[in-house]
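The next part holds the structures, each set out as structure tokens.
Values in this text are rule-based calculations from the coordinates and carry no lab data. If you're wondering where the values come from, they're calculated on a predicted model, not measured in any experiment. Cβ atoms are built from the backbone, for glycine too; each structure is taken alone.
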Structure I
Amino acid sequence: MTVTSRPRPGHRTARLPESTGPGASKVSVVIATMNRVGQLRRTLSVLERLPERPPVLVVDNGSTDGTAAAVAREHPGVRVISLPENIGCGARNVGVAQADTDYVAFADDDSWWAPGSLARAARLLDEHPRLAVVAARMLVGPHESLDLVSSEMATGPLPAQPDLPGPPVLGFLACGVVVRRAAFLAVGGFDARLMIGGEEELLAIDLVSAGWGLAYVDDVVAHHHPLPRQDGQLAARRRIQARNALWTAWLRRRLPGAVRRTVQLGRGVRRDAAVRAGFLDAVRGVPWVLRRRDPVAPGLEAALRLMESAGSRARADSAG
């Protein structure tokens with residue numbers, strides 16, 4: 001299947017110029033954090049030992065646990081950007097805007113990059129001018145289990161594209177990607193209104209719509225060591241993810257696809273109070289969605305439907 005693209009309002013589709021200062025590192029690492037200084041300390045210690053020695057920018061989403069002071073004291077080589085309030089995924093946009101490198105890797109305060117992976121991603125981005133996102137193989141916890149999303153990206157249904165270094169994808173895990181800074185900024189980055197939880201889908205769609213490629217690369221590796229979440233935290237996450245999935249569907253999907261996605265998500269409403277709350281949150285945002293609605297081209301809509309069908313089959317096989 002060929003994914004056709006078209007310019008989005010106000011977005012450039014051509015390859016954009018990149019900074020190439022002499023001796024500059026190709027990849028910076030941007031971390032958005034809030035009130036998790038303990039986990040952040042570990043992540044920064046690991047990143048500082050990487051052979052690539054990447055510049056690291058921590059964007060603090062209004063923490064009250066002394067995050068900024070602790071980083072400045074214990075990791076003086078790390079740049080800290082303190083925000084007055086929590087803007088969720090928008091903090092990553094702030095970090096990317098302040099980065100001085102051609103490429104930017106994201107990490108969470110509980111994730112980090114394997115040695116050599118940032119250099120590998122930079123080489124791939126150098127060699128593939130249409131490539132905007134390198135999605136890493138994500139290994140979870142001390143047992144290094146393969147994240148389900150990584151498994152799905154590795155075996156996705158989209159046909160190979162010769163100018164990409166791995167299977168093409170239409171989504172990613174934010175804590176395990178390296179992005180082309182120019183492409184990220186050209187499409188506006190993450191939408192801060194989505195906060196944290198499924199915010200990647202809208203950005204992925206906008207990048208592909210603007211003509212960029214996203215690829216999963218198995219030998220680029222990131223590690224994620226999340227702390228166990230309480231039931232209340234899990235419910236809050238499901239609520240945000242349901243809202244964001246609905247908003248994304250109605251912001252970018254063509255009408256039949258948006259309706260189909262709504263029906264699919266609605267199956268969880270009866271059995272999950274968090275999903276019901278997410279639907280109500282989404283309804284409150286309808287005026288904003290209608291103002292921003294900009295459906296994708298038919299080729300991309302077809303690719304999104306293909307991804308949904310493959311995901312539904314995979315879930316059915318797992319249940320069986």
Structure II
Amino acid sequence: MTYRFAAFAAAAAFAAMPASAQDLSIATGGTGGVYFPYGGGVGEVINNHVEGATGSAEVTGASVENVALVSRGDSDLALALADTVYQAFHGEGAFEGRQVDEIRALMSIYPNAVQLVTLADSGITSLEDLRGQRVSVGAPGSGTEVSAQTLLEANGITYDDFSPERLNFNETADALRDGDIAAGFWSVGPPTSSIMNLATTRSIAIVPMSDEEIANAIEVEPTFAPYTLRAGMYDGVDEPVQTISTPNVMIAHEDMDEELVYNIVRAIYENVEDLIAIHPAANDTTPEFSIDSTPIPFHPGALRYLEEIGMTVQDHQRP
């Protein structure tokens with residue numbers, strides 16, 4: 001079963017859960033990215049391994065919106081990019097003047113790779129080639145737009161230098177296929193279905209980042225890290241592509257029950273193979289990755305599990 005079909009099968013299973021169970025809303029992203037199937041997998045793990053709770057993935061506008069949903073109590077769990085989570089917790093960047101310091105991390109789950117996709121014959125081979133073009137920077141309020149804008153501005157390119165389109169993953173793929181845009185950004189765990197589907201109907205290229213462009217981005221946003229997309233990940237992309245990545249973080253409100261969080265975290269780590277079966281990005285869902293990558297304090301329930309298995313968290317990760 002592919003991860004796409006597994007996610008929808010998991011969603012169907014949620015409906016059969018007894019009404020007496022505590023139903024947890026999991027804010028994810030659009031159906032064309034990794035957040036939705038991954039969130040569906042988290043829901044399935046909760047259903048199968050956390051007594052008295054069920055989980056259901058909700059389609060959202062992704063990272064920035066998801067932080068707000070958790071803050072307001074409209075979602076119980078959410079997936080969001082580390083840079084978005086960091087900015088929200090500290091009241092910086094997109095969250096300047098509206099600090100959201102009540103969010104806590106359950107874990108970092110996998111790295112999101114910034115993938116700048118174009119058609120193979122577009123002539124776009126670098127960030128500089130985006131000047132004067134129509135470019136999708138991601139859905140409004142998404143972590144993709146935050147990452148794209150940060151990367152571009154760190155390298156001297158602003159929205160004044162091209163025509164930005166704010167499209168979700170599926171819309172970006174459709175616009176590339178139809179020739180309505182020249183390139184589009186994805187910040188998502190590779191491989192992602194919308195790029196895979198595009199590559200079956202059009203010859204695509206993924207624009208590489210230079211060492212200098214990556215260094216410039218990391219200087220501005222320390223949660224960025226170098227990342228190489230492996231050759232053959234998408235049809236027609238036969239060479240490795242150097243880019244950057246940002247960890248993804250699962251968050252909850254600080255007031256979420258400590259025992260419930262502990263049980264969710266334990267269930268995910270101890271049954272991660274269930275998530276890997278839904279999407280290979282879950283291969284990075286490990287306690288070690290969480291310790292290395294999580295930019296805000298852990299929820300006490302998550303911290304309790306990590307210390308129970310002998311992990312040493314960083315100072316900034318303590319509530």
Original post:
Where does the value 3.1 come from, among I, II, when distance in nm of label points 7 Å out along Cα→Cβ at positions 218 and 234 is the thing being computed?
Top reply: I
Subject >> Ranking I, II by mean count of other Cβ atoms within 10 Å over residues 90-97, the structure that comes out highest >> reply: I
Subject >> Comparison of I, II by mean count of other Cβ atoms within 10 Å over residues 130-137 - largest value held by >> reply: I
Subject >> Ranking I, II by distance in nm of label points 7 Å out along Cα→Cβ at positions 106 and 258, the structure that comes out highest >> reply: I
Original post:
A value of 4.3 was derived for distance in nm of label points 7 Å out along Cα→Cβ at positions 66 and 282; which structure in I, II was it taken from?
Top reply: I
